[in-house]
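Heads up, there are several structures right after this.
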Structure 1
Amino acid sequence: MADAAAAEHQPSAKEIRLVIGASSAGTVFEWYDFFIYGTLAYILKDAFYDVDNDTLGLLLVWSTFAVGFAFRPIGAILFGYLGDKLGRKYTFLVTVTLMGIATAGVGFIPTVATIGVAAPIIVICLRVLQGLALGGEYGGAAIYVAEHAPAEKRGFYTSFIQASVVGGFVLSIIVVLICRALIPEQDFVEWGWRIPFLLSILLLVISLWMRLKLSESPVFRAMKEAGETAGNPFVESFTYPGNKKRIFIALFGVTGVLTTIWYTAFFSSLSFLRGPMRLDAGLVEWILLIAGGLSMAFYVMVGKWSDKVGRKKPIIIGAVASLALLFPIFWTMGSLANPGLAQASQENPVVVSGTQCTTDPFADLFDRAQSDCGKILETLTANGVSYSVEEGGELGLSVSGNAVPIGADWLESGDARRDGILAELGTRGFNFERQTPPMANILGIIGLLLILGMLSALTYGSVAALLTEMFPAKIRYSSMSIPYHIGAGYLGGFLPLIAGIIVARTGNVYSGLWYTMIVVAFGVIVAWWGLKGGPPQEFSDDDA
């Protein structure tokens, strides 16, 4: 078999360092390209969408963010096919080139004020290209490292690929912080945000230079020489004995768990702290930079640990712990980030009364009538204010039982409504200024994010090795990429959007966590049932 033939050629230590370094650096750069969009979401909503509603603007940005994820499975099919037919190396050279070009393109798009609706349409098209590219990137990099690694160190070596995903997120924050330090805030909002996207051109050149130094995977070379490559990798991924079961387990028991925990840990926390908790944007970026940078080590530790205890144990521990800790972590984070807001909501309860007291976050987009009560609720939710609803009667807003006069223009203009409500609540104990909590609170938030980082690492650190071992070599690229990118693309990639809609509909800034809880709970059941326990094992047809 190809794996056995490839084992005869053990790469030297120098070759291994080059393989890990080039693959990891390319992964960092490619995920940077993908994540820079999410990091700058708070600016892009005004650059590319012309809506008089902060919540809708952010949801539209997350919708476009999700478009890229939606096309990841298609990229997985396309580049998985090429990777199994033509080779690992040349396939992920193509993916990194496509990603770099698409990301740099965002930096050249005129704003919606300049070219109107064409702006978001072009953004969506570029996000499609990014999604296609990323669909081929992860599988190529993970398999390439795994097929060079000795079996007893496969988890350790491939864990650098997992850490590199976080590295892409961290790099996106570093670049934004540098740009913000060098460019005045107003200029950064107007044009400076383009620089992080244009930087992709330089990162593309570096990635190509590093990856062109690599040789083809020894496993693929052995398959090619033995004539064992697949005829149609996509079809064989679903016809190979036992592969349907493996794909189901990889999708729900592995990827569904890791991806929802990952995006909750990093993107939900970013949106939560910057949005309803109203922390200073620069401070949030520093907090995520420190927590994300430190948490990268966890992925390597877990990958190395999995070489001894197996891949199943860390995933189960991380998933079960996440179910127990997610809500307490975010509750505590909220109390540390903006203790005054939580205290004001408790001491001065806000009550909204009226008819049709539900929100429709997409009302403006589809030209539907938002109820007057829904408009008030949407504004309160967007600014992190907890409230209760009394259905029926005339429209009313009260704080501690005292009526708040509703301005004549509140129901006509989103800006007037936001400014009016915040001003009225500001005289009643609420503080809506951007927050810089005490250092002890900041350290506490970083500590909580490190716990989230560890939970993510437990479910993610060993996954490249696990997925490589789950599938036969000749269809490995396709078989692992398809479930990985369906899970990461739909279950994880749509998380910011789905969680945002849940929050907008319920008015509870923590309610979006229920989406993660449901996906992870189902994933625990599948992983417990389907993953093999004990020390790591090479793929065997006996597993069918």
Structure 2
Amino acid sequence: MRFHKLLRYVTALAVLLLCGCAALHPVEPAGPLFLTVLHTNDHHGRFWKSSKGEYGLAARKTVVDRVRAEEAARSGQVLLLDAGDVNTGVPESDMLDAEPDIRGMNAMGYDAMAVGNHEFDNPLSVLRRQQGWMDFPLLAANIYDSSGQRLFPAYHIFRLRGLTVAVFGLTTETTAVVGNPEHIKGLTFRPAVDEARELVPKLRGQADVVVALTHLGYAESELPGVPKTGSEILARAVPGIDLIVDGHSHTRLDVPAQESGTFIVQAGEYGKFVGRVDLLLEGGRVRLAGASLLPVNPDGEAVPEDQSMLALLAPFQEKGQDALRTVIGHAAGDFPADRAVMRSAQTALGSLVCRAVMDKTGADAAVMNSGGIRAGLAAGPITYKDLLTVKPFGNTVCTVDMTAEELAEYLRLTASLPPGSGGFAQYGGVGFTLRGGRVGDVVVNGAPLEAGRMYTVAVDSYLAAGGDGYPRVDNLQGFVNTGFTDADVLREYIARSSPLDPAAYAPAGAVRRE
């Protein structure tokens, strides 16, 4: 322990000589102080370890407890923060509205969490219930309700031994586009930079350390017409922030980034790592004394699981397992959903999802966003759990009647969404050419588009309400929300159509871009 303490102070001295400093503080603690910030982001329901023995809250607690014990031995102080998106990704969590995840975070002693865009995958009533489960504040300075009041606390002041830390939250403005329109109706997501410019001077007068807990994304937004905020831009635009703990882009920053004297950290995704940042406060200045990503059982390495956490979570994991394990069909080959491919090209899985909703509704065509397809299907048995992983959001299937002209325009608008974004469209029942921003050679179910004819198009409720930048259609005459959940529709189709041959769903020539 003596050697470790000496090493930490030598590291701190080296960083003092090499790193730029943050803003001066109004309060000067007597003597040097260490603050350790532990951080996670984009948890997405991974409360239980994976089939490979990776991550999970029980192993994460072991990692966190080790750091806390180490810091307690040298009178250091620890804050544990999460940068948002506790929801959506694993059926066992989704079915229970992330209650096991939140109960586990309570048991681990989280101090604060930012509101992520996926917190709005559920109605606000569910989010409020989740907030009630939390023993820690849920922060977002830039989300306002229809009355102009903040929907959540903007910040929280932590008064530690000889040290005051202000943590404020920010949520990506792109939630207004990618969030479920039914769940964000009446809400305003103000520019994060504007809110930070108002808050930071106020917080600097109250705290020794100012931390922005953000769900903005390290990379800039790719959505057209959406402000390109991002944590880098925030750091450049708003002086006085010592540390930005970020999420949303699932970025693994092995070494903190630095912009304009502000350090930026992000720990990848799913709790694969716990980020650690060691700050040294001396003479009214905040400096970086060290940082690392602490692995949580990557490739099944031996970080033991905390037994008290396992006892807490096991009943949640076991609940409903019989239903989830039910085999509903078979795949004769893989239907991959690699993010880079799914969001830039037509895929067999996209065709399968579209064909399922067309079969259920009798629609002439179907359009789905690639971001709504969250996992692939492997060759072999397909369980209900597999389908809930592919389609985890619980959207309902909708249809809308369009004239030939309206359909052509809808295809043009959806095909114009940029590759790489979650809005990149997958199509069923149609083929067309996109040339110079114009749609031509439209074919519906093998026949040329007929002027004056009405066509029925299937979409999900999220897209119908304008989600992911899609044209809104739920206000059009001839719109019907069937009430069928997308995962259940896919389950019925697979049960009838198994075994599924990927070659039969090859989307050859669906969209030709010239």
Structure 3
Amino acid sequence: MCGIAGILGNTPNESELRQLLDPIAHRGEEKYRYEMLITHETALGMHRLGIVDEASGKQPFQSQDKKVATIFNGEIYNHHELRQKLSPDFIFHSACDSEVILNAYLKWGKSFVGYLDGKFAIAIYDSRKKELLLVRDPMGVKPLYYSYHEGKVFFSSEVKSLAKKVNNKIIELSPGSIWINSKEEKYINLGNFNSESEINRKEPSYLHILKSTLKSAVEKRINKDDSKIACLLSGGVDSSIVTYLASRIHPNVIAYTLSEPNKNSADLQAATKLCEFLNIKHVIVSPSVEEMGEFYLKQGVYMTESFEPVLVRNAVAYHYVCRQVAADGFKYCLNGEGADELFGGYDFVKEAPKGKQDELIRYSLSIIHNSYLKMADRASMYTTLEARVPYMDKELVELALKLPPEARIQGDTNKVALRALFQGELPLEITHRKKVGMNEGAGFGINRPDQSIYFQAVKSYYEKMPHQYEEDLALCSRENDQNHIDLNQIEEVYNFARFIEYGFKKLRNSTERLQLNTSLKQDLAT
């Protein structure tokens, strides 16, 4: 929804705050940029994407006595209920969820976070206690980073704000954590899959509960007053279910699908079938291979804040769809990210020994804030569009962790429970469609080293600029101190060189590989 940044320390100034805000201007609408509050103790600022009570939503929000102020990025889905609970103690001056956060803190102190249902990165400065609080949602859907520089604390929604400003390490606030004056603590732990859960003995019951919880997760992410709703639709089971449920909740749903120009790609075929079945409008987004390759080279790593080829490739594809959604006037969209991490949707999990499968699934869920949630946030917000993620709903995740292994994988079938939920309601070709990579499904070729369109873009670039390859290789050789980068892979060399140049290596643990896809199988399942 927004981009936030701030400074805690002696006499921060507007110039310093603007230096943090400038690199993340894309996270807010032009008319709501640089909303700031500066005192002798702290500076809080943001770029706002106005969604909830747009007219009265200017931030930072301050308490009546001006001693507590807050800025916030995200959406609180239960803010109406919390407003009713807080109304006996507070007079509200807006319908904003931001004001609810402020008053919830004033009422309950740091335990206020336990009352929130949503995705959020929150900063609160309490001058009464001389405390800065930074808070992040349980799954890490919304990002937040901080660092120390010249006796001050700096924080921001993206690494690029801090990379050129600070000399010290940049630290990511962990999902489900609260930070108070340099002390970080967890306020929620998701735990592991619980094979002893009582719900395991009631298969018909858990399918019913799963269906109603998933429907609720989609419903709470739809503003019913909006004239139309956008869904990102690949035609896979995950995004198809979200699109289907959205169409049952709202009368005007528009689906957006990426497909290579003049190709009837696998994703396009499946998405078209679903849209015809649901009788909803279907928008096909078809950038050229050349466009996507050029964007990958010039902005992919900078936008995504990652050197992982699979994430940068997917972010570029995702970005082009989001760009069209934003151009059509939407401020948010629904997507299907997270289902694979909850229900074992990756092929490498099926191929692992049965006793290791849940361990792999749980690991992929534990890093999703640095993999596909990060990809979706950066790619969407780069177009000033908020991506809402129903599968990362707190209640849904907690329920999924209680399901038995056979709800995830049975033989060669993954996402078993998810596929079973809507059999008879959706076409069989949709509920049983196998997972295909984002770029491959859209017709842009296999998403693997030496074969992807992005590899070809890097190869072509280096062929034209051989001296740049030598410089990049030398840079990566010097900086590859943990041997995380394969220097024989030109795409890894290109991305890592850009990652270093942008200063992103200052992010703590940033050069550790995420062990995505097949490397997980090799490293964790053997």
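Since every read-out is calculated from the coordinates, none of them should be taken as a lab result. Please read all numbers here as calculations on a predicted model, not as lab measurements. Cβ atoms are built from the backbone, for glycine too; each structure is taken alone.
Structures 1, 2, 3 were compared on mean count of other Cβ atoms within 10 Å over residues 335-342, and the highest value belongs to 3.
By the measure mean count of other Cβ atoms within 10 Å over residues 319-326, tell me the structure among 1, 2, 3 with the highest figure.
On the way: 1: 18.8; 2: 12.8; 3: 23.0.
Largest value of mean count of other Cβ atoms within 10 Å over residues 319-326: 3.
Each of 1, 2, 3 could give helix-only ellipticity at 222 nm (-39500 (n - 2.57) for each DSSP H run of 4 or more, over all residues; to 500), but the derived value -8500 comes from 2.
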